[in-house]
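Chemist: Presented below are the structures under discussion, each in the form of structure tokens.
We did not get these values from a lab; they are worked out from the coordinates using the rules stated. Just so you know, these numbers come straight off a predicted model, no measurement behind them. Cβ atoms are built from the backbone, for glycine too; each structure is taken alone.
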Structure 1
Amino acid sequence: MFVLIVGGGKVGSHLARLLLEEGHEVRVIDSREDVLLKLHRELPAEVIHNGDGTDPVRL
């Protein structure tokens with residue numbers, strides 16, 4: 001299953017890890033620099049996207 005998670009905070013990053021472990025295709029989008037830096041330490045780079053998750057053009 002393909003899953004897009006808007007927001008990479010505590011809940012979003014935890015959910016992303018769980019779904020990746022189960023073999024799902026996951027993408028996390030967030031625009032906060034501090035969150036993106038944390039995500040890059042925890043998740044594969046191809047999972048993380050910098051942007052506004054409420055922007056239909058970006059999605």
Structure 2
Amino acid sequence: LTRLMRDARYQHFFEACRLVQQMIDIAIDGYLLTPVQKICKYPLQLAELLKYTVQEH
């Protein structure tokens with residue numbers, strides 16, 4: 001991604017995509033990082049769900 005962002009053609013493409021998706025304050029690298037951050041939360045959410053789930057379920 002760093003290498004592509006140095007290329008003016010890709011910079012223009014990524015900027016156009018960002019504007020079309022109305023991601024005004026988010027750069028492409030931040031947008032790609034979001035799913036990775038969410039994955040880390042899944043084990044915590046599942047543990048919390050199991051804590052309140054009836055064992056017979």
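Chemist: Can you say which of 1, 2 returns -23000 when helix-only ellipticity at 222 nm (-39500 (n - 2.57) for each DSSP H run of 4 or more, over all residues; to 500) is computed?
Modeler: The correct label is 2.
Chemist: Given a value of 1.00 for FRET efficiency 1/(1 + (r/R0)^6) of positions 1 and 33 (r between Cβ atoms, R0 = 30 Å, to 0.05), calculated from one of 1, 2, which structure does it belong to?
Modeler: Values: 1: 0.55; 2: 1.00.
The structure behind it is 2.
Chemist: Work out which structure the value 28, 23, 19 belongs to, where Cα extents along the principal axes in Å was derived from one of 1, 2.
Modeler: It traces back to 1.
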